[in-house]
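What follows is a set of structures for review.
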Structure P
Amino acid sequence: TTADRTNLSCMRGGSGVSCTWRSPAGGPCPQAAAVKLAVEAPQDLFAACVDDALARHGVTRLPLSLEAPTSPMPPVPVPLVELTSPPLSELVRVTNKESLNLYAERLAMRFARERTGQEGYAALRTALGAELLRRGVPPKDLRPVDGSGLSRYNLATPRGMARVIVTSLQEPYGQALVDSLPVLGVDGTLAGRTTTQATAGRVRAKTGTLTGQKCFVGVAERPNDPEHPRVVFALMLGNMDEGTKPNANETFDLFSTALVELPLR
């Protein structure tokens, strides 16, 4: 944000958000303040954006009618539009590189449908619970309830998140998952981070950010360590206030350097 978050409060109401700024005693009121909010109904927002984009190109939605058509339907339906989806690996790559919550949520729902035949958060919890059980990850280490990770009911530990990466590396899609993770100092959510000669191109991590919290889960390459050429890590930082020094990103930079350069004990 461009202002101190402790002085900016937001309250949802209907289809809008009411924001209130409370200046400290004698303090000035800023000319501008910004805050990021999660979308409550991402599917509805996406549908509205699609409708708006189509309307700008002269394609309007036909009115919905529940009445029977006056003329018989053609015996062989003719497709109006065909859309070929990118491969799953590409969708996961975009999701992880840019940390797109909407993509993550929809991929999770598709996973639930594949495993249970149903979509919805109850089905997702069932599907994820069964998959984590198969991987040997107990609920006390990881208990996800959605795809984006924004729900306050998600519970995770570094051990649980690292275990997911370790077991994924044993699957046929393991390398595709590694390739989908942002590279420190190169792309995605880690593009702006500083690197050293040792860490450049050797640390990949999915980031997770909430107010005061930051997480990094991924893999690091250790070219000078034949015994441990690749290590999996999970770093979770809490209570990271606006003035915390070093901040979360700086802490991760130091952690990455140590992870690549220092001997493992």
Structure Q
Amino acid sequence: MRRLPSPASQEECYKELVVHKLPAISGPIPPAIGKLSNLSLLIISWTAVSGLIPSFLGELTQLTFLDLSFNSLTGSIPASLAAIPNLSGINLSRNRLTGAIPPLLFSESPREAYLWLSHNNLTGDIPPEFAAVGFSEIDLSRNALTGDASALFGQGKPVHQIDMDLSRNGFSFNLSGVEPPAQLSGMDLSHNAIYGGIPAQVANLSNLVLFNVSYNRLCGEVPTGGNMGRFDAYSYQHNKCLCGAPLANPCQ
């Protein structure tokens, strides 16, 4: 196995560093990467890189996109990432990360953000500060997150299109009180402990192409009209008391 090489001094002016699909690369992320002060894109993905996500990445103040997905990274997400002023995209999926999502992540970032944290062992609640972040894409699936995720919803989000995957966690909140963003194109809330009913406004979402609320504790009538006809019973199965088409049990 080879270690991730430290950048040479003449490379400090580089704006992009991409290490992708090199499974022979192992070891920790070297401190020299923290000296690449002009770096705007950092991708180290699909390798055998391990160890902690170093806090010195927060010193890369020009960084706009960070991808450390499909590695063997452990530990927590460093709070120092929240200090990067223009960071709008973070992909840490498919690692072995633990702990909570830093509460101020994207607090210094542009209004539109992308966050992929799926297939880790993250715990805790969604930071309430995320209510002020406009996520174009957010994937928190297959973690051990809990609590109220309703801060991710609401009208007036400053984005053009929203894809949301919160599946296979322990989220528990009343979906009836949620106002889905008008631009919502995909929403997977399956395999949680979400209760209440499906908001009627879902039927008015003209961009909606993916919708799955199966394996929750929802009740009430499945909304009809709009794009709802494209979703079959699989999208609603294994809930507490949902009724109406496309489910086999009619509403009383």
So helix-only ellipticity at 222 nm (-39500 (n - 2.57) for each DSSP H run of 4 or more, over all residues; to 500), computed for just one structure, reads -10500; which one of P, Q is that? P
Comparing P, Q, where is mean count of other Cβ atoms within 10 Å over residues 30-37 highest? Q
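Any read-out appearing in this document is the output of simple, stated calculations on the displayed coordinates, not a laboratory observation. Every value quoted in this text rests on a predicted model; they were computed, and no experiment measured them. Cβ atoms are built from the backbone, for glycine too; each structure is taken alone.
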